[in-house]
Structure I
């Protein structure tokens, strides 16, 4: 059964970009050989670690979203454990169950909102411009913006 996993690994700051790319290529090879797919790969770059691991205070973070069986993740986990000079830490998390929970909660919220709106005599779905403001961060009221306009 195919499931969705997130693999996060921290590469030693002493390693070069070529080594990080080579490690990704190895993981990609394992995944494709065992019948899985990599949905997304993000290199978060070099960041400070939350705590010192060995002698390292920084590391290069990489996250990969992998769809495949648990056997793929066992093999990747085994491989990452044997190369401690390159990979400082790694973590595999199954995320498909969490996505189902989020979708279920979102559906319940939508149904509750629609039921309440109908009880108040409003249309079930919100109309554009109705309700909360967009999340683009522009929450100021333009009526009070006096910068650059002529006062009459």
Structure II
């Protein structure tokens, strides 16, 4: 199941994840609070189902899920390492495995830094500026785990 990133319901979900209440979303968009609540329930179900599908596809045993935040914590069965699956507004659904990377020689160095900064910003989490994506990821995901 793909998440409808351009869908109105996904927009409500992003607003709620950013801290807006249902009544604030309703007032901003000129709709009823009940309409927002119903849309968020549907979106939470979609996100939960998509996180579970991603976990299954990536052989990740599920530990905890927070559909309101779009986060799944688990354990990779083949890699025997903690894993996190998360929804990023800018980057879509992402799977991240805890590991000590050799970031200095990795071709995806810049991409990882950008993804981590963007995701931290989406969640309103402050992380220290560093040139090491592995350290950034450790700090970010330590803070993300508290949200679940």
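When relative contact order in percent (Cα under 8 Å, 6 or more apart) is calculated for each of structures I, II, structure I gives the greatest result. For the read-out semi-axes √(5λ) of the Cα gyration tensor in Å, for residues 26-89 alone, a value of 25, 14, 8 was computed from one structure; give its label from I, II. Matching structure: I.
Work out the source of 0.40 here, i.e. which of I, II gives that when FRET efficiency 1/(1 + (r/R0)^6) of positions 50 and 74 (r between Cβ atoms, R0 = 25 Å, to 0.05) is computed. So the calculation was done on I. Among candidates I, II, the computation of mean count of other Cβ atoms within 10 Å over residues 42-49 that gave 11.6 used structure I.
Each of I, II could give mean projected area of the Cα convex hull in nm², but the derived value 16.6 comes from I.
Ranked by FRET efficiency 1/(1 + (r/R0)^6) of positions 10 and 114 (r between Cβ atoms, R0 = 30 Å, to 0.05), structures I, II are led by II, which has the greatest value.
Among the shown structures I, II, from which was the value -12000 of helix-only ellipticity at 222 nm (-39500 (n - 2.57) for each DSSP H run of 4 or more, over all residues; to 500) calculated? Of the options listed, only I reproduces it.
Rule-based calculations on the coordinates, nothing more; no lab input. This one's a predicted model, so the numbers in the text were calculated from it and none came from an experiment. Cβ atoms are built from the backbone, for glycine too; each structure is taken alone.
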